[in-house]
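See the structures that follow.
None of the figures in this text is laboratory data; all of them are computed from the coordinates on show. The shown structure was predicted, so the numbers you read here are calculated from the model rather than taken from an experiment. Cβ atoms are built from the backbone, for glycine too; each structure is taken alone.
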Structure P
Amino acid sequence: MKDDALLSPVQSPLLASRAGSAIRHGYFTRQGGISDGIYRGLNVGLGSRDERVRVEENRARVSGWFGAAPQKLATVNQVHSPDALIVDASYDGSRPQADALVTATPGLVIGVLSADCGPVLFADAEAGVIGAAHAGWKGALTGVLESTIEAMISLGARRAHIAACLGPSISRRNYEVGSEFVERFLEKDSSYAAFFTPSPREGHAMFDLPALTIRRLTEAGVTAENLDICTYADEERFFSYRRTTHRSEPDYGRQISAISIREA
């Protein structure tokens, strides 16, 4: 059995129905990788302290699942920004600072890493344009989703034809925040109060990042869905930064969500 056959990415019903066979995507889990210890499974985080050779093999398995060479897997150095970059056949393997990638180049695999933040994959199958965005609270609040959509439109996508799916991310029931965090959102838009519910701890609230993400996507004019899978709660399949923090572990792995246009 090929190593990449061991991978078990989650699929988006929306993207699968809209894109058909022209576009392939996957929200990859921990299954199918060679890392061990706290990084057990498919850790693709080059920024983690996992052994580099293991991370590179895990990334090669992801690109192999798409039928692409390792150098065709494009990712960025994520910094919780609103920035989206366009990549094409000239992609050289670099990882510039940004939090989203967009392409119209068949055979190039674009992906974002996550460990609680929201991975969002985009596709306009008619135009042959795809996108991938890393949307944590800061990116979602400052516009990374909208930046991705605008970059897709610049390559010929049509807003009404874009489908977007939020993959595995931390859920409201496991995302407790402080009062200053809440105030930051209310200063931006008082209606964002709807994304916070009382916490058992005084002065804290539970934050619904997935709901904010879906609202921003729909308000941007695209069709969107949420897979409703919590990374914190599902340790067998997903890495979680917050779970690692609560356990005082020294580091954590990252999973990848990726998408590619099939070559003719």
Structure Q
Amino acid sequence: MSDYAKLSPKQLRALMRNGHYTQPTAGLALGYAQANLVILKQELAFDFLLFCQRNAQACPVLEVLEPGCFEAKFLAPGSDLRTDLPRYRVFRDGVLMSEPLDITALWRGDFVSFLLGCSFSFEAALVEQSLEVRHISEGRNVPMYVTNIPCREAGVFSGPLVVSMRPFAARDVAKAVQITGRYRAVHGAPVHIGDPAALGIKDIARPDMGEAVTVHAGELPVFWACGCTPQAVVMQSKPDLVITHAPGHMFVTDLRDKDLETIGGMV
């Protein structure tokens, strides 16, 4: 376990705010929920909220901030969404333009921020039941794939589902499904088990986001809906300006992940 893994969410956010931690957040602050971030103009906020409602497994809403507000008052009082993530992505007209460490200079008074549930939040529960989470044990970012499954459209937003993958021995798959199924607010149970080709994934060793992990003989790849789905949707829908987290570089909240077992949606 790295020294960073022992830090509290507030300590981690302070390091990110000062540019001292810029890496993926899997395995950090185990026991606390992490969140995906989407920031867009107020004029698109209703369309995006409707998109999340229609695609709740991929985009479970944890908190929506008032226009211009950058403090996640429920999930992390005192936080600053402009600085408190390790890395961001800036999309203009659907094109990824940059991955800054700080978006203060880009901030606008009409920005609305969405914090969406992240599957990193159920990984402590997997580890507690002696299930290996491969990207954590290998020190890598979780592998993510753009699928051939279309999301339900809403307003200007349409695009494909993105999934994250964790391999498990066949004997452990049912346990992983049971554990993660309790966490509907952070994607819940898997959307697919087994053959990647059924999702349109041509090569599991070449993820579209994140990093490949080892899949041993006798293991099955297990796929969960992923909060990077909005990034694939933005690239297809091409709104003029959207800011997100960089894949795997999440917002670490003060919410205990165990509390998510009783939350089915937006809090």
### Message
As an exercise: mean count of other Cβ atoms within 10 Å over residues 51-58, calculated from one structure in P, Q, equals 16.8. Which structure is it?
### Response
P
#### Entry: relative contact order in percent (Cα under 8 Å, 6 or more apart) - highest-scoring structure of P, Q
Q
### Query
Suppose you compute Cα extents along the principal axes in Å for every structure in P, Q: which one lands on 56, 44, 30?
P
### Message
If Rg/Rh (Cα atoms, Kirkwood Rh), for residues 147-202 alone is calculated from each of P, Q, which structure is the one that comes out at 1.14?
### Response
P
## Note on the structure
If you rank structures P, Q by distance in nm of label points 7 Å out along Cα→Cβ at positions 19 and 59, the highest one is Q
